[in-house]
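Presented below are the structures under discussion, each in the form of structure tokens.
Each reported figure results from applying straightforward, stated rules to the coordinates on display, with no laboratory input. In this text, all values refer to a predicted model and were calculated from it rather than measured experimentally. Cβ atoms are built from the backbone, for glycine too; each structure is taken alone.
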Structure P
Amino acid sequence: MDTDNLVKYARERFDHAAARRVLKEKYEAKMIFAYANGMWRAGPELQSILLSCPDTDTDAVILDLYETPIKIDVNELLALSQQRWQEQMTAWLVEFEYTNQQR
């Protein structure tokens, strides 16, 4: 390979890696939502916390993103978190596959 092809290949790889980082940041930001005067990040961590609450039929007090204790309805927040997580992960996958085809 000559130098020009190596430089072109390196730039393409760098651009692809940068596009993946930007895509990740974009969808991580979309995982944040408001509920019960608190800010939450949808994802496995929040869902695990909610599923570990002793009695899911009642309210619970957990910390939001800003370390503020918030009284929440466990079932409602869990449903919102799962919905947001699945919507954003599906959109992320579609966009990720599109960027992989651009390589």
Structure Q
Amino acid sequence: MELKVKIRQVLNEQYGGFKSDLEHEYEIKLTENLMTKSIKKRKVWATYNQIILELKHSIKDMLKVKEIQYKLTDENSTNDSIIESVEGVKTFTPELERLYYKIKNF
């Protein structure tokens, strides 16, 4: 099975269905960045995805999920803009806190 297909299959299992245009755009961007040759870029995008999953499944803040997905699909967004979005989360779980400090060090 092709690597891109495997990545998308795992994403669908963990994330759930990608239904909206924004979710499809995020899935494409994430898949592309997970397939890059740069190990650093793969780590960064895997961490971003972990943040999305934490917000979606544990914290259940879908507004922040959409905000971060939007920023991640915007070519002009930076790591600082993602950090700013995470700082705006009202409920910090230990996992989100760990991921927050991880992306601050990128």
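P, Q: which one has distance in nm of label points 7 Å out along Cα→Cβ at positions 5 and 29, as calculated, at 2.7? Mind dumping the intermediate values first?
Working: P: 3.9; Q: 2.7.
Of the structures listed, the value fits Q.
If mean count of other Cβ atoms within 10 Å over residues 61-68 is computed to be 17.5, which of P, Q is the source?
On the way: P: 11.5; Q: 17.5.
The value was obtained from structure Q.
Can you tell which of P, Q yields 21, 16, 13 when semi-axes √(5λ) of the Cα gyration tensor in Å is derived from it? Traced to structure Q.
On mean count of other Cβ atoms within 10 Å over residues 37-44, which of the structures labelled P, Q is highest?
Numbers: P: 15.9; Q: 11.5.
Result for mean count of other Cβ atoms within 10 Å over residues 37-44 over P, Q: largest is P.
For the set P, Q, ranking by relative contact order in percent (Cα under 8 Å, 6 or more apart) places P highest.
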